[in-house]
Structure formats: structure tokens, C-alpha cells
Structure I
Amino acid sequence: MKIIKTLLLTIILLVIIGCTVQEGDNMKTINLKTKDNVNLVADYYKGNDKGIVLLHMLGKNKESWFNFSKELNEKGYSVIVLDLRGHGKSELNYKDFSEKDFNNMIYDAKAGKEYLGLNKVAVIGASIGANTALKVADEFSTGVLLSPGLNFRGIDITNAKSSKPILIVASEDDKYSADTSKEIKNNLKNSKLEVYKNKGHGTNMLDEETKELIFGWLDENL
């Protein structure tokens, strides 16, 4: 009986270990260096020949995208989830940033795209990450902006333009973003604005309804 119990425990452990390895097979943590020589840490999910770069909110990190990035990868996309400069495990401290430093986060998004090395790449940003995403949108195939604002920490997109298809998502209970998203859309010829009622700010809006909206947008535009 002891031998049988030992064998059963061994089999169970092997199954658990096998599942754990399989779950992590598509993801690895990587180091990137930007054009202006800032060291970044990111998670990379290996997928197909269509890529996504994810940019988080101020004071957050790549883990705020964890569930969403896994779902994107399960749909086949290659995904880069950045710790933006000054955040998470990346170099610098955002609390010491000037407006110029915040604007230089465009180099983080570009470094993520360069690592993917794909022709079709979308950039998805939340809050200050959304403003950064719009700043670099013309270098990507499409963009998704969750709770952008006309000006976050000096990243001013009041007059930002883009020739690429842009999806803007906001919530009425986040008044500044909801109001200014309408102005942002007016400057973008090839864009769609979706304003929900009670979903909060940035990645907090990522419930099933919002995710399905984004997945549909990516299916059509990437």
C-alpha cells in the first residue's frame, strides 16, 4: 500500500509540475534598453506574427495587465508588457520625473515594439500609458487608449493626430477622461469612442464587456 501511495503522490506531483511548466512556457521576463539608454524590465509572451505592447498607469507596473495579457496571448498574440521607466523593476523613479522624463516614455513603447520585430503591432495604454500610446501610434498598426486625458504629467495630446485606427475607451464616472476623450476623438479621423457609465479609470475598466470590445477592435484592425 505504501508503494502504491508513493507512486500516486509521484504521479500527482509530476502532473502539477508539468502543468506549471506548460503555463509558463509562453512567457519569460526580459530586459530591454531604450534608445535613450534606460534599462527596462518586461514580460514577453510568445505568440503569432501579430503583436501587442501594453503600457500601464502612473504608479502601477506590468502586473496590472497580468490577466489581460494572458488572455491576449491565449488568442494567439505575441505580447510585451512593460514596466515603464521609473516603475516596477525598471530603472529610475517616476516620483523624481520632470515633464520631459514622462514624455520620454515613448522610447519605452518603441523598445517593446522593436523587441517584437513584427510588422503588425498594436499599442494599448491606460491613463498616462494611453497618452504615451497616442504619441507613438503612427509607428504602430493601431492603438487602444483606456482613459486618456488631454494632459497627464506634461504628456499633452491636446492636438495629437494619428492616421492609424484608434479606439478610445472612457467611463462617465471618470469625468476628466470622459470629457476630454471626446475632444481627443475629434482630432483623430480614424477613431472610435466608447464611453461607459460606471467602470472607473484605466485598467479598472477591464471587465468582460470592455475586453470583448478591445478583442473585436484588434480582430478588425490588426
Structure II
Amino acid sequence: MSEKLIAPSVLAADFANLQRDVEMINNSDADWFHIDIMDGVFVPNISFGMPVLRDIVKHATKTIDVHLMIVDPDRYIQTFADLGSNILTVHYEACTHLHRTLQAIKAAGMKAGVALNPHTSVQLLEDVIQDLDMVCLMSVNPGFGGQSFIENTYTKVRDLKEMITRKNAATLIEIDGGVTNKNAKQLVDAGADVLVAGSYVFKASDPVTTVKELRAVVN
């Protein structure tokens, strides 16, 4: 079984001490930085934009996993590539021409991901699964950190894993929202590869130890 990945969500970091928190992730057992870009239109919240991402990338020494919760993401694909994003995930619900968007992400030199809101069926990815490096399943409603985990996610993970296997694809499954040491093992057992943890890591009294404990649960 391949090693599972842990991607702390910078949305839950202390923005007044961002360099400190980025360096904490660098020095932890985490694998990726998960960075949510929100526009206040696609989701009812605004996070941070290009200047903050540029500053994070300046200090980060690990994979930059950017999750766009924005309308019309095609406008910014090249911008996010130029800023140093390694993986760019767009929302299925925000893309009219998903296949074209995925091709553009890859043409810009990044890995391509698609995120699904809790109500969106994984079956809608049947025709593009082989073009996807990753699928991000939202296990909370997107827009705000700190929400509780939606239980139906386990079923979606199993259904998606079955599709990936059947289509002989190499797509990773990422879970975003409400991930803790209480559900991490179940998610990995269902087929998840990447766990995004925000509040659970950054609000812990000792985030480095929390990441280490999460790693012990899933691998």
C-alpha cells in the first residue's frame, strides 16, 4: 500500500504569524501545503489571493496543493502556475468545460485536480477520471474551516475508488474537511490517499505532534 499523504490547510493558520506556521509545516511530518483560494462568489467567504500565496511559496519547502473555490478558474491557471503551484484543483461545479480546463492546467506544468461539493456525485467524473491526477472530495460544505465531517463521505470514497480501479486510472483521492484522528483511519481504509487537516492541526496545542500522531494512524 502506498504511503498516505497529510496536507495541512493553511486557511486555519495564524495569518499574523504565517511564516512561523509555514516553517512549522516544513519541519513537521506533513507532506503538502493545502491552500484554499476563495472569491466570496463561488463560496460565501474570501480567503487570500495571489500575494499571500507568493509569500507562502517563498518559505514553503513542500508540495503546494492549491484548491480554487472560485468562479471561472480558467482566467487564473497560468497565474497560479507562475506563483509556484504544483497541483491545481478546480471545482466541478465551477467549470463549464471541465476537460478543457484540465488540459490547460497540465499544459501550464501542474498536476490537475477536481473538487466535488458534498452534494455532487462522483459518477459525474466517469468521463474524465483518466485525465485527473487527483479528486478532492469535500467532506464539509466549502467556504469555512472548522465544520463537522459529513458521514456520507465514506460511501463517496469507496465509489470513487471503485471507479478509479475499474478505469485503471492513477488518480489520488483527497479528503478536505473535518479530518481528525477519529476518522482518518476509516477514510484511508475506504480508499483515501491524501488527508487535508486544518483546524485539527493548527488549533492543536502542539501541531507538530498532532501531525505525527495523524501520520501514525494512517500509515
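Computing semi-axes √(5λ) of the Cα gyration tensor in Å, for residues 47-126 alone across structures I, II gives 23, 14, 8 for structure I.
Here distance in nm of label points 7 Å out along Cα→Cβ at positions 111 and 143 was derived from just one of the structures I, II, and that gives 3.0; the source is II. The maximum of mean projected area of the Cα convex hull in nm² over structures I, II, that is, the highest value, falls on I. Have a look at I, II and say which one yields 2.2 for distance in nm of label points 7 Å out along Cα→Cβ at positions 183 and 207, as calculated. Matching structure: II.
Of the structures labelled I, II, which one yields 2.2 when distance in nm of label points 7 Å out along Cα→Cβ at positions 39 and 103 is computed from its coordinates? Derived from II, not from the others. With respect to mean count of other Cβ atoms within 10 Å over residues 175-182, the largest value across structures I, II is given by II.
Name the one structure among I, II that helix-only ellipticity at 222 nm (-39500 (n - 2.57) for each DSSP H run of 4 or more, over all residues; to 500) of -11500 was derived from. Among I, II, the structure yielding -11500 for helix-only ellipticity at 222 nm (-39500 (n - 2.57) for each DSSP H run of 4 or more, over all residues; to 500) is I. Given that relative contact order in percent (Cα under 8 Å, 6 or more apart), derived from a single structure, equals 22, which label among I, II identifies that structure? Checking each candidate, the match is II.
Any read-out appearing in this document is the output of simple, stated calculations on the displayed coordinates, not a laboratory observation. Not measured: the values here are computed from a predicted model. Cβ atoms are built from the backbone, for glycine too; each structure is taken alone.
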